[in-house]
Structure 1
Amino acid sequence: MSLIDKIFQETKSNNKIALMPFIMAGDPNIETTIKALNILDNSGSHMIELGIPYSDPLADGIIIQSSAQRALNQGFRINHVFSILEKINLSIPIIIFCYFNLILHYGINNFIYKLYQLNVKGIIIPDLPIEEADEVLMTCKQYNINLNMLVSPVSTESRIKLILEKSNGFIYLVSSTGVTGIRHNFSYVIKDKIELIRRYSTKPIVIGFGVSKPSHIKQIKAWGADGIIIGSACMQQISKSTESNGLDDFKNFINEMIQSI
């Protein structure tokens, strides 16, 4: 059993769901990214999703797109992410969020092996369809890294079954069609998708895209999900940081979310 699976098992036994905040590496700078990672490590978060900036992030809304672009404009690149990972020593696992073109350019085996060397436990590749995932999945299994695949509200039953059969990580259930971003509520289609996935698998189900407040967490928990990813709302809080207040807004926001799990 992987470390990530153990965390899901532990949170479920405690009648909680796993909290996985997302932050974009390099925005507004490397020092702030490291500080935010340490805040999350000490906050009670269960895992961290660390995004690698990409110039054409098709799955991301305006907040995360802007975050990635700010990092890229400063010259932040993939090797800077590795440098951050070399500097930190966290007690909770990191899951890398990365678009496939960056991985192809670096080399699939080279990239996954580098993550293994840096003690990364999982990866999310939002633009990698399951039909083209065999090489990545095989390499991830070789290095004991979870490849966590996406399921959308419009994924067919047969496609979901294929993803469940091949994936070696949790299921990232996207809360709505479209891109990431803060939303006011969630469709009951998500509840139905959770129930459909449960018919075929006990793999952990994590909900992302739009989670931004305690009421969202309570609703998703009631529907039977195992975890939540909070992305745009986290980066919105980090963007408020100034020299005078540091990351206080971000820290307070995460503490509020922790109270709801």
Structure 2
Amino acid sequence: MDEKLEVVIRRMGEVDLLEEGGYTLETGDEDIDEFLSLEIGVPILIFGTAFVGKTTLCTTIAISAVSKGQKVLYIDSERGLNPRRLRIISKTRKLRWNLLTKRLKVMRIYNVDSIVRLVEEAYENQFDLIIIDSISRPFLRELYAKSIEELEGKYELLTHNIYSRLAYISDKLMEEDRSLILVSESKYGKRKGDKFYIPPIPFPSISVIAKIGIGMFIKKGRRFMFIERHCSRPAVYESNEFLEFKIA
């Protein structure tokens, strides 16, 4: 019997509509993972108030990625990533410490230009996951000025420079199914009626880069997260869904 050889030719950039979706970044918590569905290769923005758990969320994502053999760069610009906390979580996940230190590189950098240069180097060095925790604080440090005019000029120049470089690297990472997570602190305004208003972030251009947006806040001592935007899940504006979580 003659066997037929089927050749499928796709043009560059053509999407295979038979694909059911890629792999996901995980935290190790089934409820959170199901709620967030963080797709690998999709740029993510995690924003929220101070001390809400943004760093803890990023830490669990980083450890889970390492456990799957991925190479992770964690840029800690706020000294929020505690090595002792890393040991506790990795022990809970039964991940060997020597394996974690081999695949996870943690850098403490406080200058926004140096952070972006490190991200560019990490792309060239084939890191699978890059986390910037956070981009907002270093950005704000650069904005000291003696006048409103000087401040506006600095802000415009810095925004254009940082955004264009991060957007370029983000696109390159997406093409190769590698992931970028940006973290930003934000302050929430009042809610009016049933409509949810996006909280302002210091560097709003980064929200354009992200295809998935995860918001976090504390209300009456309870922690909640929500989906501000997503590639395959309804946003909070349509679903009105919030997930309560705790930090153990």
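Taken together, the values in this text are just the output of simple stated rules run on the coordinates, not laboratory data. Because the structure is predicted, anything quoted here is derived from the model rather than measured.
Which structure, out of 1, 2, was helix-only ellipticity at 222 nm (-39500 (n - 2.57) for each DSSP H run of 4 or more, over all residues; to 500) calculated from, if the result is -11000? Mind showing how you got there, number by number?
Values: 1: -14000; 2: -11000.
Label of the source structure: 2.
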Open item on the list: Suppose Cα extents along the principal axes in Å works out to 50, 41, 32; of 1, 2, which structure was it derived from?
Closed with: 1
Open item on the list: If you rank structures 1, 2 by relative contact order in percent (Cα under 8 Å, 6 or more apart), which sits at the top with the largest value?
Closed with: 2
